[in-house]
Structure 1
Amino acid sequence: MRIAIADIKTLEMIRHFVQSAIFSHLHIKELCDSAEMSETKLIQCFKFLYQSTIINYFSTIKMEYAKACLEKDFTVKELSILLCYSSTEHFNRAFRKVFVVCPNSFQARK
């Protein structure tokens, strides 16, 4: 796959935006509008360039932040609210998907 230099710069801008948006919900449509790309092109180019889908990248960034916060004694409930999860169960599933351990077990091991 070939990606134009201008598109690479746009994708880098999108990646930085995704990294800074962990305390909110991510909407692909808004990213497409910002990048002035179709959804298909944005998704394919992002995955090619960063070897991850936008959603998986976003989730991993959130979970890395959550992991650091759990090491500083944040509660699962606090993090689920802070990171805009609909419930602690949803947060637990997302954390377990990335780290293969539930957040409470991770916190107990430290």
Structure 2
Amino acid sequence: MASRPEIPFAAKLKVHFACAEITRLCDCGCNSFECSVKEACGLEPLCSSGQSGSFFEAAFSAGLEEPIDVVFFVDGQGCLSGIDIHYGLSNFGPMPSGVVLDKLLYTIPEAGVAL
């Protein structure tokens, strides 16, 4: 995700990934995770501080029956707190192995995205 040009905060996301520690992996096979960012990193927020929860969504084709939907989450300081990855818009099953994201289908940015 941090190298995809369709993600408007990709450069910031790369830095957040470098400072994040995964705190929970979803066990359903979707590859979603929660994370926390070390306070000492001094990161530029991905979205406006004071907001928490989902702030950006992108769906991609991947040569499969269903699209791959990715939802980004932040904590109250605007730092990455997790990513939900759905196979299909309603996450109807485990992520197939070897998925390669292709064309961007759509994005849903929330108002607070810090570009």
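Bear in mind that the values in this text are calculations on the coordinates, not laboratory data. The model shown is predicted, which means the values in this text are computed figures rather than measured ones. Cβ atoms are built from the backbone, for glycine too; each structure is taken alone.
Among the shown structures 1, 2, from which was the value 30, 13, 11 of semi-axes √(5λ) of the Cα gyration tensor in Å calculated? Could you put the intermediate results ahead of the total?
Details: 1: 30, 13, 11; 2: 24, 16, 12.
Source structure for this number: 1.
Quick check: -22500 is what I get for helix-only ellipticity at 222 nm (-39500 (n - 2.57) for each DSSP H run of 4 or more, over all residues; to 500), calculated from one of 1, 2. Which structure matches?
On the way: 1: -22500; 2: -2500.
Only structure 1 yields this read-out.
Here distance in nm of label points 7 Å out along Cα→Cβ at positions 1 and 33 was calculated and came to 2.4; which of the structures 1, 2 was it taken from?
Numbers: 1: 2.4; 2: 1.1.
Going label by label, the one that fits is 1.
Can you spot which of 1, 2 the value 26, 45, 21, 9, 0 was calculated from, given it is P(r) over Cα pairs in 10 Å bins from 0, in percent, for residues 25-72 alone?
Working: 1: 26, 45, 21, 9, 0; 2: 18, 42, 30, 10, 1.
The read-out comes from structure 1.
To test your reading of the models, identify which of 1, 2 gives 28 for relative contact order in percent (Cα under 8 Å, 6 or more apart) when calculated.
Details: 1: 22; 2: 28.
Corresponding structure: 2.
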